[in-house]
Structure P
Amino acid sequence: MEVERPTWNLALSSATMNAMVVPSYPVELEQWWLDQARNLTGIREMAPCLASLEKDAERLSDLFTLERAPRFGEYARDGRMLFAYGLFFFPQTFVRVQLVLDELAARCPPSLPPRRILDLGCGSGAASFAALTHFREAPVEVLGIDASGAFLDIMKRVFEGGRALWPDATLRTQESDILSFKGDGPWDLVLVSFALNEAMESRPDDEARAWLRRWLDRLSDGGRLVILEPVSRTTSERLERLRDWVAEEKLARIVGPCLHHAPCPLLGKADVWCHEVRRWRIPETLAILNRRLHRSIEDLKFSYIALERSDAPAPDAAGPELFRMIAPMRKLKGKLVTAGCAADGGARTYEMLSRGLNREEEDALTALERGTVLRAADLKPLADGRTMRVGGMERVK
């Protein structure tokens, strides 16, 4: 008897899929940072130059992840550590922001390209430059805000060094912390990249809510506020609580990562919180710098929320068939399994029997990343009440 094939519709080999979704970092920016490091160290050969900055990159990594010193020890004032940051961490932040903007453009594009962009806690400008690269066809004005004049100085240098990537852009900077800066507005895009957790680390949620409301009020009609945070339970769950408050008060439309405006189904779970894990194409300079550091750079991890100033829509009419992957697709005995946050606000396990799938089809499905939006067909709830057996899946923008 012929085995009935699952009704999946990805129609892509795993190699083709990876080539389509894996983002890369502009070689122009990689070269600019390398040239600065060469000038600083006086070492022209790439590998020895990068090796000379290994200890500085290691020190930075410890400052960010272990010590959490106030303002991270003011490392921007140390030339070696600053350029180690530009080679090691700047590309990762750039591509994280690029991933979010690309996803939003594919799934719910803005009504108009942003003309005025505000980058709060901009540092050396990785988030701004990701946005300028993304919207390179439009004339864009950027205002970078940071408490460190040293960071703002380097941001201006990077801006001029990468001018070919954003020929119609203009840049202004202002020295201020993100809590005291008021801004005039209206802003078409406000970016807050890995800065909110620093500013709000010891502050209660009501202060974070007041800050968030202020910036939502300063958005243009259809303008967006995008916040990225590190993947820790503390920072991710704060974003989830802020997201639920925005949804409950109907302050904005949630455009990412959620497919719904219901309460976050992951908030308060003992062992899981909402975050992204994405593959990327590692720049050569970063790979060389990491050869003996052995830091985890293969995947980019982050949490984020994207809010749009518009009337919050009614709950999505879609049900459990439309979902966002919140866990990798795993191959188990006779089936493929993932977890998803569905458009009806529920978190579920989704499983599809693998009989009838060939090796290439299985590889394509297991290559799908956390964050991919899928539409399932022929859903059947199983006895545990948490698992949906599906007859097929197709990728949605």
Structure Q
Amino acid sequence: MTEANQPPAVREMMARLISLPSVSSASPQWDQSNEAVVQTLAEWLRPLGFETEIMPVPGMPGKVNLIATLGRGPGGLVLSGHTDTVPFDERNWSSDPFVLSERDDRWYGLGTCDMKGFFALAIEAVRGLDASRLKQPLIILATADEESSMNGARALAEAGRPKARYAVIGEPTSLRPIRMHKGIMMERLVFEGQSGHSSNPALGRNALEGMHAAMTELLALRAGWQSRFRNPAFEVQVPTLNLGCIHGGDNPNRICRRCELHFDLRPLPGMDMDELRNAILQRLQPLAQERELAMSFSPLFDGVPPFETPENAELVRACEQLTGHRAEAVAFATEAPWLQKLGMETIVLGPGSIDQAHQPDEYLALSQVQPAVKLLGDLIQRFCLE
């Protein structure tokens, strides 16, 4: 490989990735394609010997995943990240979110830590690697839509790709290994009754009163789950249920015909999302029938299952040894459950702090750059070369 077709230096790669807008959002006015980011990564990886496959996400025009593979074999290591960012408000930024700027020993820009920067550091870790020495393949995986639907990772799991033995997701963890996180469920509950004049309750069926009773049941369910499930590895050791927003009725002197509640549920590892939804239905359906209210209950999005890799897993032990930190638990969710579904031991471990993610003036501290490159190189040595 000649010097001319090498990928650019780390800073230049970072600047290029940051310059390519790839916001994903449930709001159509914000949502963008990630294809330019994926094509750029593929262009940098091919000269390093990677075979690159760009896979469209079904039903999502402009959204694609990248599977870039170096070497052959049944096992191997996946270095995985997402190519999208959250929406932003440029008025709150001190500099252009799409221009990499350096100040205070930090690189600022949208996606520097969450998490386009990871790709630049992973490619730097691969630079100069002799593919003929690989005993197991190295796969760099770049996904779409992690910040909104998780449909990129979901599509990969449904396709059964990629196959490997170990996966490291480079979300910002300050280079500390993370082996478990809670799940996320966001649910919609709707009651519909009959409006009427408030002077005579018999003229209608009050959806708002039904929702009041439903919220009492939901809080009782929460108390039950919190008494049964606890994990001391988490800062908040119990599953949580938050009643987030409610809309119902139109006037004080009318019986409320329709009421809608949105709530958020964060299950611990070991809790099944389908079982939780069934438990909610079993408590609320009799209540609705008794009050003659039509009821609908549905997810606002498909949700993210809780994730856990056992503490004695080979990848966990290796990452603890290489970083000097015990594997931890975090409150934020990742694509780990879908990589785990593909049969891989999975851990979350990357440069930058989650405290900077989703914030104006997002940055990656320069002090994290070389340690991250070395750590990724050590992981490649351990799981692909030895």
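No lab work stands behind these numbers, since they all come straight from the coordinates. If you're wondering where the values come from, they're calculated on a predicted model, not measured in any experiment. Cβ atoms are built from the backbone, for glycine too; each structure is taken alone.
A few remarks follow.
- Computed 1.00 for FRET efficiency 1/(1 + (r/R0)^6) of positions 125 and 285 (r between Cβ atoms, R0 = 41 Å, to 0.05) - originating structure among P, Q: P
- Top of P, Q by Kirkwood radius over Cα pairs in Å, for residues 269-308 alone, largest first: P
- Among P, Q, which structure scores highest (criterion: Rg/Rh (Cα atoms, Kirkwood Rh)): Q
- Computed over structures P, Q, FRET efficiency 1/(1 + (r/R0)^6) of positions 45 and 341 (r between Cβ atoms, R0 = 30 Å, to 0.05) reaches its largest value in Q.
- Given 0.9 for distance in nm of label points 7 Å out along Cα→Cβ at positions 85 and 109, calculated: source structure among P, Q: Q
- Given 24 for relative contact order in percent (Cα under 8 Å, 6 or more apart), calculated: source structure among P, Q: Q
- Comparison across structures P, Q (criterion: distance in nm of label points 7 Å out along Cα→Cβ at positions 37 and 293) gives the highest value for Q.
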